[in-house]
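K.L.:
Structures for review follow.
Taken together, the values in this text are just the output of simple stated rules run on the coordinates, not laboratory data. Just so it is clear, the model here is predicted, and its values are computed rather than measured. Cβ atoms are built from the backbone, for glycine too; each structure is taken alone.
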Structure 1
Amino acid sequence: MRIAFVRHGPTAWNAAQRIQGRTDTPLSPEGRRVMAALLPPRGFETAWGYVSPLLRARETAELLGIEHPTVDARLAEHDWGRWEGLTREEILARDGSDAFERAGRGLDFTPPGGERTSDLVARVRSFLDDAAEVQRDAVAIAHRGILRSAYAIVTGWDMLTPMPEALDLSKALVLGLGRGAPIIAGLNEPLQVRKGG
């Protein structure tokens, strides 16, 4: 079976480069307009749906026409703790120029009061294990951290380097699930443009 991971549409905090994490921000008017003109990737038009509990993901699922998706807390964004709502520049000004280095690197990265990256990856792995048991193609509407984690699980990327340019978060990451380890079944699969959209 296959599962297509799709990031939620744009929000005002995305535009302002503010870290959202678990803060429950809605889509911006522009984000709603963009997502309303799209459909899931080709081949996933009638697929089962999973969605993060956060509003911006649930709004995206609705706009893409995914009916009655299963809400799964494991698809929620990385918890960025006390850094949520801040830009990178604001964090460095408030907490020091070495703030990110002190928070750790790669899978050890833990924002102050937030979630360790290895724990984020573990919950995405748990979700993939359970989704594989369903044996039904699906679309999962989630977040940047979830797509990065799914990509890391499949490719072995240790997150010690910048996110690979190969991963386009405006498109779908399609994984093949079944016996053995998950595989990439489609990288940067475009979302379909709604007819008349």
Structure 2
Amino acid sequence: MTREAGDIDGMNPHVVKKGAEETDGDFVRFESTMYPSSVDAPAARSLSHEPWGLDNDFEHVHPTQEEHWTVVAGTLRVEVDGDERTVSEGEEVTLPSDVPHRHYNPTDRPIRVVWERRPAFRTEAWAESVYALAQRGETDTNGVPNPLQIPVWIDEFPEETAYPTVAPVAVQRAASALIAPVSRMAGFKARYVRETADGSP
């Protein structure tokens, strides 16, 4: 049965379906709502959460993690190493590690997806931090944080970070190791938690 956008609006925007402890670190599984292609689309106004990293459509790579997506409601667009495909409701797609890709909602309605990372590593903590920072209002309208935040995350979560393809991963990691101490002195943290008022772990 096809879900309407109104049904999606009332759902928890981001939940852990299976954690690393349940899978012995084999994978972690989330279910999330993705914003419409434009955050200004009328359907976006009813969503209960702010856009975050999942809603960005930039090309990136996961050096050591495979990603698996299942569309629960709506349509997902995926580009893998230059090849583009549309993933419809009930369909799945696997994105191999260390291969440039991007994924985004191409429609003007929110969509619902289940996504996994294999192996799990510390993806739950990384995703929670990225999500929580956006919900605190500390990202722009597309869910992109202050540039000084990124080196802290890369330094803390080198395996879990989605690396933009603008520079080699090794270069981004080396630069982040130098910049992260400065970012931390400026008040940027690696961990942000949804349940606490001030975002402290």
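K.L.:
Rank structures 1, 2 by FRET efficiency 1/(1 + (r/R0)^6) of positions 128 and 168 (r between Cβ atoms, R0 = 25 Å, to 0.05) and report only the one at the top, that is, the highest.
P.N.:
Comparing 1, 2 by FRET efficiency 1/(1 + (r/R0)^6) of positions 128 and 168 (r between Cβ atoms, R0 = 25 Å, to 0.05), the maximum is at 1.
K.L.:
Once mean count of other Cβ atoms within 10 Å over residues 144-151 is calculated for all of 1, 2, which comes out largest? Let's see the in-between values first.
P.N.:
Working: 1: 23.1; 2: 17.4.
For this comparison of mean count of other Cβ atoms within 10 Å over residues 144-151, the top structure is 1.
K.L.:
Of the structures labelled 1, 2, one was used to calculate helix-only ellipticity at 222 nm (-39500 (n - 2.57) for each DSSP H run of 4 or more, over all residues; to 500), giving -9000. Name it. It would help to have the intermediate numbers written out before the result.
P.N.:
Numbers: 1: -9000; 2: -6500.
Source structure for this number: 1.
K.L.:
In terms of distance in nm of label points 7 Å out along Cα→Cβ at positions 32 and 136, which of structures 1, 2 is highest?
P.N.:
Going through 1, 2 one by one, distance in nm of label points 7 Å out along Cα→Cβ at positions 32 and 136 peaks for structure 1.
K.L.:
Using the calculated result 24 for relative contact order in percent (Cα under 8 Å, 6 or more apart), pick out the matching structure from 1, 2.
P.N.:
2
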